[in-house]
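Take a look at these structures.
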Structure P
Amino acid sequence: MPAIFPYPFFRRMDKTMKLNEALCLIFAVMIVANGLGGESPARRSLPDALEDPRVQAALSRIDGSAGKMAADLAEIGAIPSPSGREHERAAAVAAMMREIGLSDVRVDEIPNAVGRIPGRSGRALVFISTLDDLETVAEHQSRAGGPPRLEDDRVIGPGVNTSSITISMLAAAEAFVKSGIEPEHDLVFAAVAQEETGLTGMRKIYTDYRAGALGFVDILGDGRSISYGAIGIHWWKIAASGPPGHSLGGGLPNVNQGIGRAVDRILSLPHPDRETASRTVVNVGILRSGAVFNHKPESGWFSLDIRSLDMDVIAAVEEAVRDVLDEVGAETGVAFQMEPFQLTPGGQIPDAVNSPLVQTAVTVSRHLGYEPRLGNAGSSNMNIAIGGGTPAIGLGGSRGGQRGFPDEWADIPAMVRSAKHVFLLAATLGGGERTPTFR
């Protein structure tokens with residue numbers, strides 16, 4: 001799947017064009033990171049928000065909604081929703097959005113379920129949860145014999161772990177609607193589909209909202225960890241082809257010789273050792289060719305996983321891999337072709353750790369009773385926004401256990417904490433009455 005933001009200027013281009021385009025990209029990122037020029041958008045400080053009795057009432061409402069959250073989770077968690085087949089769950093989430101009073105609720109073609117609380121500024125703070133599950137979860141659901149069940153502080157059953165975050169997001173949205181607070185900016189709540197197969201849903205949401213987005217909050221947990229940068233991940237399928245033949249015909253070319261030689265040279269590339277600061281990784285995890293002992297195959301393939309905090313380094317590794325394939329092809333008579341499988345952008349926004357988005361999230365986590373771990377190597381829906389130069393964070397942390405197994409579970413207190421975190425980010429960064437400007 002092609003990346004949403006290709007990088008052709010990093011490869012085989014005139015040096016002047018490369019410099020000009022890079023400078024334009026840096027300038028654009030700096031503008032976005034600083035609030036699109038001029039005066040930065042209004043927000044409320046957390047202490048100011050916490051003095052508002054409506055905020056306190058909303059937090060109490062979230063505390064009192066644990067039972068409803070568990071029941072809602074049992075409902076949507078029971079719906080099989082593997083990537084690409086999320087339509088029934090998306091419709092159920094959209095129905096919940098309408099029930100709690102969100103505006104302009106829709107299910108798009110991906111299918112993402114999206115609703116909003118309208119603001120006045122024309123800009124938006126976008127909250128993201130994941131709608132889909134692993135394929136194995138759907139298999140466990142078909143054999144479960146019933147919906148998820150409640151045991152003490154847990155909801156247990158396949159389909160509940162990932163979906164617990166969607167329920168937390170909706171609980172926060174409902175508390176905001178019922179609080180009567182009118183936000184300065186739109187608060188968008190999106191349960192995105194096809195996260196497991198290329199971040200497809202997030203790509204659509206980013207396209208829809210990037211122009212007016214203050215930032216994106218990818219909800220993955222209760223905020224015990226906060227990611228503010230994204231590691232780029234490029235997965236390639238490298239196909240090899242050559243003349244087939246029976247063993248008695250013998251000889252070369254042989255696809256397996258080409259694959260073996262190419263894999264050895266790729267794994268010997270110097271980039272990972274040379275680029276440790278950018279956490280660069282090159283891995284080959286899958287090799288496929290042949291079906292019988294007495295025949296050389298006509299085709300085969302191997303996987304390539306390249307990761308780095310620096311997209312320039314990823315581009316350099318890919319150039320080196322192409323050189324290796326050209327060399328090995330010339331030596332062995334085997335033809336190679338690089339086929340993109342999943343290309344996930346990454347990036348680092350300058351001084352993001354000190355941005356209002358990150359620092360407000362840190363303050364909220366501390367208010368909830370924990371010191372968050374900060375990191376610049378996130379890998380989730382937020383990658384799409386950061387790869388495009390838009391501020392985004394990933395809220396990680398506790399939400400349950402045994403994800404992908406028949407006995408997976410969601411922790412109800414963690415769901416409540418996640419809902420409170422989302423609500424307080426909405427009540428501060430989303431603005432509202434008594435909203436001082438900041439620079």
Structure Q
Amino acid sequence: MSLATNGERTSGLPIRYLLVLWLMVLSAVAYLDRTNISVAGIEIGQEFGISKILLGRIFSAFLIGYAGFQIPAGLLARRLGPRRALGLLGLWWGLFIALTAMIPRGTTVALLILIGLRFALGAGEAMMYPAASQFVERWFPVKERGKANGFIFAGIGLGAGLTPQIVTTIILHHGWRASFGFSACVGLTAGLVWYLLARDTPEEHPWVGDAERALIVSTRRVAAEGEDDAARYGKRGVPWGDIFRSKPILALTVSYFSFGYVAWLFFQWMYIYMAQVRGVNLKTSAVYAAFPFIAMTIGCLLGGIVSDWIAARFGLRTGRCVLPGVALAVTAVLLVLGSRADDARTAALVLALGAGILYLAQSSFWAVSADIAGEYTGIVGGMMNMGGQLGGACTAWVTPLFAKWFGWNASFLIAAGLALVGGLMWLAVDPNQQLAMARGNDARHEVAPAE
């Protein structure tokens with residue numbers, strides 16, 4: 001990339017894509033920081049005498065904090081802007097992950113300390129995707145939002161896929177505490193780089209040229225013709241009643257609950273499932289546990305591209321809604337087949353395919369939240385993500401119980417049933433029905449499909 005002295009770009013990748021690629025890195029770091037405890041869980045349990053069921057409580061603490069602070073995080077992201085919000089997140093990561101590594105050996109209250117630290121980490125990390133979604137709404141035209149979200153959420157697969165390899169290697173050579181120290185340093189660095197590179201809007205960024213800026217703002221929603229949108233951004237009243245009465249938003253939230261339940265089955269239990277249920281050794285389990293996350297990365301990237309392609313040719317509703325509905329239904333089938341496979345390798349491959357198909361839907365959730373919500377994307381995205389993380393918390397809580405009482409096949413069957421429900425919810429979603437930009441307006445208005 002080269003830049004002219006007046007800030008006009010003369011060649012290279014558009015600035016919005018350079019920044020969204022770093023958001024992919026931040027997304028990967030987020031999943032390194034939230035799934036490292038799943039890999040280290042066996043060692044942590046052995047050191048402090050914590051059972052698998054109690055480990056589930058620790059996993060749930062993160063998700064309860066994460067889910068409970070989604071809407072406040074969306075409000076804060078809207079007020080601070082994505083630059084400061086995600087820079088602050090880097091500091092939060094570093095602090096609470098480092099504190100986890102410092103838990104005293106031999107303490108009798110390790111369970112309470114871990115629950116408290118994971119809750120706090122989750123509460124801070126609630127900022128990640130509402131702020132990222134706010135960035136996409138400000139920086140990307142409608143026709144590119146599926147692709148942009150695909151890049152961001154591809155970081156989930158990268159982070160969760162690399163975590164078993166990296167954390168296992170560090171644990172084997174230096175212990176589980178060193179793996180958390182590594183995660184803390186990575187989080188701090190990633191947040192600092194974002195703060196230095198990013199700006200809240202393309203109008204503020206010195207590297208954005210006139211052509212790119214004009215393309216971005218051409219489909220951006222404003223409350224009134226001729227209004228200074230940048231000056232009013234983040235200062236308008238929030239139409240809370242419209243948000244909580246919106247059928248598309250409620251349907252998205254329920255569907256994302258189902259999505260989160262299934263996704264966290266992979267994030268929190270795949271490693272333990274392969275090691276203790278399928279009987280593979282530590283290193284092999286780390287390899288098999290990485291399969292779903294490689295598939296998730298591919299699914300995120302393809303899902304965003306395919307969603308934008310379909311929307312451009314068949315309309316916004318078809319492009320945004322058909323793909324995730326079908327993906328969730330197919331995932332349900334693959335969860336049942338994978339859990340009943342005879343050997344560990346086949347189970348890992350079929351379940352990985354299910355994870356990849358599931359993540360074809362990921363970018364559509366967040367693209368639709370931006371399509372519907374406009375300036376309130378962070379808040380609506382936070383509400384939707386709260387549903388997803390409550391689903392994940394339920395996974396952490398009930399999966400070991402159902403596995404103990406009825407077997408692991410029953411745990412996967414429950415996840416499959418929820419995936420089907422999530423797919424059906426997309427029948428009630430229409431991204432052309434947008435929230436009004438200010439109080440007193442109609443709750444929704446129709447917009448023309450993106451070109």
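Quick note: the coordinates plus some simple rules give every number you see, no bench work behind them. Bear in mind the structure is a predicted one, so any value in this text is a computation, not a measurement.
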Quiz item: Can you say which of P, Q returns -25500 when helix-only ellipticity at 222 nm (-39500 (n - 2.57) for each DSSP H run of 4 or more, over all residues; to 500) is computed?
Solution: Q
Exercise. For the read-out log10 I(q)/I(0) by the Debye sum over Cα atoms at q = 0.08 Å⁻¹, a value of -0.43 was computed from one structure; give its label from P, Q.
Key: Q
